1. Identify the structure, out of 1, 2, from whose coordinates FRET efficiency 1/(1 + (r/R0)^6) of positions 231 and 287 (r between Cβ atoms, R0 = 25 Å, to 0.05) was calculated to give 0.50.
2. Figure out for me which of the structures 1, 2 the number -15000 belongs to, where helix-only ellipticity at 222 nm (-39500 (n - 2.57) for each DSSP H run of 4 or more, over all residues; to 500) was derived from the coordinates.
3. Suppose you compute distance in nm of label points 7 Å out along Cα→Cβ at positions 135 and 207 for every structure in 1, 2: which one lands on 2.5?
4. Upon calculation of distance in nm of label points 7 Å out along Cα→Cβ at positions 159 and 295 from the atomic coordinates, which of the structures 1, 2 produces 2.5?
5. If relative contact order in percent (Cα under 8 Å, 6 or more apart) is computed to be 23, which of 1, 2 is the source?
6. To which of 1, 2 does the computed value 22.6 (mean count of other Cβ atoms within 10 Å over residues 55-62) belong?
7. Given a computed value of 2.4 for distance in nm of label points 7 Å out along Cα→Cβ at positions 71 and 327, which structure among 1, 2 does it belong to?
8. If you work out FRET efficiency 1/(1 + (r/R0)^6) of positions 63 and 311 (r between Cβ atoms, R0 = 35 Å, to 0.05) for 1, 2, which one comes out largest?
Structure 1
């Protein structure tokens, strides 16, 4: 982690030095061979420390979004700026109000997830029109260009779902329940759609209850499995619902291939034990960290990242072969 922070700091320092050098005239020899008094070591990495960025997402206080917030907070600390974290708790209208309030307060930049494009594209377009730079994160890879956002930081949810489907094919599954924990979240729908696209068998996608009530969630999955003996695979599109699926299958004594999305220490332990086959890793810490870093570089140095394409943080896959390598990092809140 220290090395990551060091490399990012050096990247920031290099970009500022390059910008300063670019301001000099090519034919200016007034220094008479003297070296510049400004060196990389003298670059003030806290310049622009009065900046305030708002990160407005559909987050709750669950394990996934805690890691995203940790990334945003770490970037704020490294850069010497202020980040205001606004959790929408899966309520698009709360997010709309927070976006409008951030613009009214004169926010220097907004990072926003886009779980409900119909509700959120308009307010974010208005933010850009008002001169507030916007970067979408986590969900929004299909709509960030319409908003006029600088870039999108996240993964292609459809491609991630396709990767999961291929792993169920390799496991020999024939019918997979794609269990999701939020209704109306386009990113979760795309995960199930990607699964359906690549999986050679049948996919049933159903809402199985909110993460906030894991007992109800587990009971709902239990009932779905009990009602259909042909289901031999479950893809949970989040880490909490993945564990609910595992417990439901264990309660029924069913041998089912379980796959998931994202990570918690509990899920990683289940993967290490061989109880869960895999989880898709979108490296959400980067989604928080890079969103703040990219906003900062745009405001202070007019940098843009991605070249018109999203900046992908995944998908990767954690399996029993590599789970041990990320366990300690997950416990530290960075994976």
Structure 2
């Protein structure tokens, strides 16, 4: 363990120079509320098919167990604020709505590279006996709780981190280190009586403020959920084919949103409002080529086309019936089921 009080200010300056919108510090053990909340979430079954949350709950519930030698957690936020209203495409019957974060390069790669550069800088500044580990989303790290403990923002009623300085359009990353850095003051909840995010949800995925039932969340249903989606929820998906931005877009704190510093988050023109008819007929090769380097690629062609067919079924456009009809015998059962459902809806 090494004292890093003398480099904290330089660390923050370096993080901002790298493109992060905010950099704060907390301790790995500064989130005592997480185990109880996580256990309640799992016991309620709100995690759906995400069995990995249960399997690694001991780490996610106590980040100090993830790397016992760590003495500080550097929490970072990177803005991906859209340059146009993401809700514009919602309701365009013949188009698909792709979540803002997935309209270009995979943020996992971009944020992780930035974190690694910052970590290398820290080692150079503090000495080689300073050890670091970087995490962005894929490890069992409670980033949102740690972000609030570090003062980046607070977990809003939609469970995402919200800031007075940059709204809620931000990716979170963390650098765990053996360095003893001065901790920042945690942020308090500033949602007040506002319900904008809760009331915006098309599927009523919030059983109560600060609680999310993933089994009803469109982001979960279109990305994590395998197989057919319950019929009672399909019509509520609208034309959302990958993720959902409704609760994020509704947050009034976005009046303070900061523009994204990395142009690779800017939407590719063909993903701003892609035509459902063109997406539905993608075979595996065409799907992989179209979404190379995109987070969309990881769900695979079948799950994506399944989502597109639900959107076609919700479109009310008879002209799209033929496209759906052509997929009723698709080798993937979930795709074939979605195609038959869409045909019936458009009859």
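Every number here is computed from the coordinates shown, using simple stated rules; none is lab data. What you are looking at is a predicted structure, and each value in this text was computed from that prediction instead of being measured. Cβ atoms are built from the backbone, for glycine too; each structure is taken alone.
1. 2
2. Source structure: 1.
3. Values: 1: 3.3; 2: 2.5.
The value was obtained from structure 2.
4. Numbers: 1: 2.5; 2: 1.5.
This figure was derived from 1.
5. Values: 1: 18; 2: 23.
Traced to structure 2.
6. Derived from the structure labelled 1.
7. Values: 1: 2.4; 2: 5.5.
Label of the source structure: 1.
8. Numbers: 1: 0.90; 2: 0.40.
The structure with the largest value is 1.
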